[in-house]
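**Student:** In what follows, structures are represented as structure tokens.
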Structure P
Amino acid sequence: MTTATASRFHIGETAFLLDGQPHQIISGAMHYPRVHPGLWRDRIRTAGLMGLNAIETYVAWNAHEPVKGAWREDGDVDLGRFLDIVAEEGMHAIVRPGPYICAEWHNGGLPTWLTADKTMKLRTSDPAYLTEVSAYLEKVNAIIAPRQIDRDGSVILVQIENEYGAYGADKDYLEALVRQTRASGITVPLTQVDQPIPHMLDNGAHPELHKTGSFGGRIDERLAVLREHQPTGPLMCMEFWCGWFDHWGEKHHTTTFADSAADLDRLLAAGASVNIYMVHGGTNFGLTAGANDSGRYLPMVTSYDYDAPLTESGDVTAKFHAFREVIARHAPVPDEQAPAVVEAPAFSVAFDAIADPLSLVAHDRGAFDSPPTMDELGSDVVLAEYTADAASGGLLEAEVRDYAWVDLDGVPVGRMQRTLGDLSLSLPAAGSLRLLVEETGRVNYDAKLGEAKGLIGTPLLDGSPISGLWRVRTFDVAALGQAVSDASSDESLIVGGRARGAVGLRGTFDLHETADLFLDTAGWGKGYAWVNGFLLGRYWRRGPQRTLYVPGPVTRTGANEIVIVELEAVTDATARFLPRPDLGHEVE
């Protein structure tokens, strides 16, 4: 392995060395796009009170460049500011720019404009792919390079790719990433991460990459496997899994904090460095949640609480205190205690209704001989309407990715749901057929990364393709909140506290001061929610999640506004805010 040239922090024969002295990294994962920027300092500082000396973050390419050429590095994606705050709080930073990150994040962090090109071979040395990746790394490393520890910054490690050995073994690809990273001014040590499984560690290996592992149990066994493949230098668990993520329709996952604490103790006692995944999970705000598909498509919920030591809203937990006690056995921890948990304001807000909200943000895309996919219609389309004439009744079959409401002459006839395998239904007669298709989360792991969304191929009616033109409209979901806020209301749409979608609902409320809030979604069906124009994310009666987190900086002293767009039906046309979150029934 080639030793990095950075003088303050480098890899020694048995340990990381900071200013020439052995240094054990005790880090926690925190993804800046999953935390409101007004709360970055609070979350970083509280993580430090647990005894951490570093913060790790992924960089999501598609958060910075959702549209090709429209690069952003401000506001919620101001990576430079995030790294500066880490330094100001006296901590180090580990940065993992991918370009692929997984992270249960939309498309594994890759932009949809990139993956829409089906001739491009993702995560390989394909020249077309590397051209785009090189341009990305040049931009992101321009942010990281001046913030390395040798330049009085926070960054001590940079990771190349992510769990690559589980996906491929293209050594030319890894070489190109290393070369580009070094050419961009990154001088700190470079790492790789894979599960401590021999073929994965071998597949993802490169002479300039220090091997680290991702695991959450069987500590001694996994450290031993890692040592076999990394015979010199420090051992490090780059992802110590202390919790887990949730899919819609499943139970809320938790882990026993005592078991996690015991495993953390084993890691630190063995002298290994660690990055706790996650110390603070945060939220898949907006439309950023990913999905898994290992034979069954399963989209992620909006919360990324992860059963982390710091909750989605930044509160400390029993796991936080148990981890702090463990860390104190091996390293100094601050005397300052973390703030006590405070309940959020509880109140309810009456809604008024807005008819046909989707028409407010509709874009007519024209007529097609066969339905185009969402990817063919543009970057990050998540909601599209396909209309054609059905010549007769019969069995309708369609490959829907991922969820569709089916109407005939304006009358609902059913739904198609990829997750459940419900991709056919009976049409009672001929008429104007309409499918409103929603993308509910892009796969972030394995072979279906970058798959197309929307209608795939032409739907069949009694086994034959539906002939004639398909008329297509797309809807700007991100703009829906403001459009509903500005529209005129219709009192007739709410009857007995109930309303049928698609419908816009909005209400106002006053706060004496800004505050975190927990929005109850239990009486609603499926849709999206905003507070003061900030897109909180998706809600779905399928659960397990029953509340959406509203970050305090989103709220205002005085008047505030809530908007939802309901695509199915609400049985309680009221916005209720609860004192505590409800992420669903817990299962270990």
Structure Q
Amino acid sequence: MAFLDFLKPKTPGANTNPTMTSVMPEQIYKQGVLELQDVIAPSALKITPREINLGDKIARTFFVMSYPRVLTDSWFAPIINLDRVLDISIFIHPIDSANILKKFQKKVAEVQSQIAAREEKGLVRDPILDTAYNDLEDLRDQLQQAQEKIFDVGVYVTVYASSTEELDKAESEIKSMLESRLIYVKPALFQQSQGFKTALPLGQDELAVNSKLNSSPLSSIFPFVSFDLTSDKGILYGINRHNASLVLFDRFSLENYNSVIFAKSGSGKSYATKLEILRTLMFDTEVLVIDPEREYEFLAQTVGGRYFNISLNSEHHINPFDLAVPREDESPADILRSNIVALVGLFRIMLGGLTAEEDAIIDKAITETYALKDITVDSNFAEIEPPLLSDFEMVLSGMEGSESLVQRLSKYTKGTWSGFINQATNVDINKKFVVFSVRDMEDDLKPVAMYLITHYIWNAVRKNLKKRLLVIDEAWWMMKSEDTASFLYSMAKRGRKYYLGLATITQDVDDFLKSPYGLPMITNSSIQILLKQSPTTIDNLQKTFNLSDEEKYLLLESDVGEGIFFAGLKHVAIKVIASYTEDQIITSDPSQVLALRKQRADIVNNQPPSETAQ
């Protein structure tokens, strides 16, 4: 049978005898024209009682014939998410409530009569009859109050496979999944042609195998379901926009503890991050933040944390030559060698790049600078006094071929920038929440400052094992330089060993992905959050995260605090929601910030809060 003839609806009483039909020249011409449907359709098909052979594929259609008394939510989701090629058609035919109520009245009378007959005979009450009577009465009340409606519902599934054995296996899989929920399906025996056309997007219910369902169980068949990301532990990230479930998750339960957040400016990325921090602090987790815009200061004050402002005129300093105390499973030689490598990377950023010869000179000068202070692999790093940048400059100036290096380094030791890095460390991060702000640092020095801070935090993290989260806001600053990006990627890979989660946040997606370490950073992050995106970056983001077109437009049209939350292999559409108290602590909205500042000033001056502050 030709496939196109198979799909054509048959008109009752039509004359199908070709000898009785007059054929016009125009019809003869049209029959010879090759159309797209002729190319994509198989030349013929074979229909058997249990399946249809389409050439390369075999199709078998099933229909749902029986439902349990109660249908659970999303019971159809396992079939929709099944990793097989299948077509699903759901036909919903509304039934007039007035007609169905008349039938209900008759059915209720029948059940009442059966119950009364059993009582007259002195038989024990039948729980099945009692349950049926109660269900009928409840449904009749809901129908009369227009709270429910009745529908004739037909659910059809056509499964495709390459062989009969594979088709039998798929049938067994589908049946076991549904029968475990007391839902029974049958293949459309001797009606496979009607079943195949019913499952196609033609809107033709040729099988007409319908069951009566009211509105509530019918809604459970709704096919556009979403993965749930609700676990028995963790923090609340937001609300699942598809099914209103809670996105409750623990990053420290995944294979690594890292996350990335991509969002355009003003879309709520810092707000979502501060909300996560606030909730994470309640679970005995230390949080450290590198803050480029001074957005976390009030949060640090509120939770009793520490806030360090790193700038040229700041009183807070970090000495890059500090050495971490080795752990039991580490040797001093490894610590010293690792710090020398990190310092070479720091000087590469500070000095605007190094040639191979300059790299070797810097490496040798760092080793000799430590030796100047009697620091070797046999030293006790807990009792040493580390050298300063001026000591390194003195050693470097005595080396051959270092003239250019000394000249470029002088602005950090004697020039305008000398107060920034040529000082002993005087910061202490022995608090549950610590913020390093680099907002007041010059743009040219921000990558240097962020590298220095992350290296200092990394040394502190390696001292003792604790659950920690390091948040790097506007991480694209660090991705601009290959050395800072490489160090950040190294932390992402090695952080799990030290119980450290790394959260990177950025609004400049293109700059982040241009770095050779951008994509590896994403793949080494078990949690990814995409909030509202700009049209200029969405195509690049869609390619990176393999987003569908629907997910792409969802990100373009999302409101503030809305987007997609990825955790492992699952992802859901999310809306970030905070309580009123949390919102007052973490908000970055300028109007709210000004109102809160005025409110606090009124309280300090013993004045009643103004209306705008309230």
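Every number in this text was worked out from the coordinates using simple rules, so none of it is lab data. Remember, predicted model here, so these are calculated numbers, not experimental data. Cβ atoms are built from the backbone, for glycine too; each structure is taken alone.
**Student:** Out of P, Q, which structure matches 67, 33, 23 when semi-axes √(5λ) of the Cα gyration tensor in Å is calculated?
**Tutor:** Numbers: P: 42, 29, 20; Q: 67, 33, 23.
Here the read-out was taken from Q.
**Student:** Still on this structure, please answer the following. Given a value of 18.5 for mean count of other Cβ atoms within 10 Å over residues 175-182, point me to the structure among P, Q it was derived from. Numbers along the way, then the final one.
**Tutor:** Working: P: 18.5; Q: 14.1.
Of the structures listed, the value fits P.
**Student:** Match the computed value -12500 of helix-only ellipticity at 222 nm (-39500 (n - 2.57) for each DSSP H run of 4 or more, over all residues; to 500) to one of the structures P, Q, and report its label.
**Tutor:** Numbers: P: -5500; Q: -12500.
Among P, Q, the structure yielding -12500 for helix-only ellipticity at 222 nm (-39500 (n - 2.57) for each DSSP H run of 4 or more, over all residues; to 500) is Q.
**Student:** To which of P, Q does the computed value 19.1 (mean count of other Cβ atoms within 10 Å over residues 199-206) belong?
**Tutor:** On the way: P: 19.1; Q: 14.2.
The value was obtained from structure P.
**Student:** The value 3.5 for distance in nm of label points 7 Å out along Cα→Cβ at positions 143 and 159 was derived from one model only; which of P, Q is it? Before the final figure, lay out each step's value.
**Tutor:** Details: P: 1.7; Q: 3.5.
Here the read-out was taken from Q.
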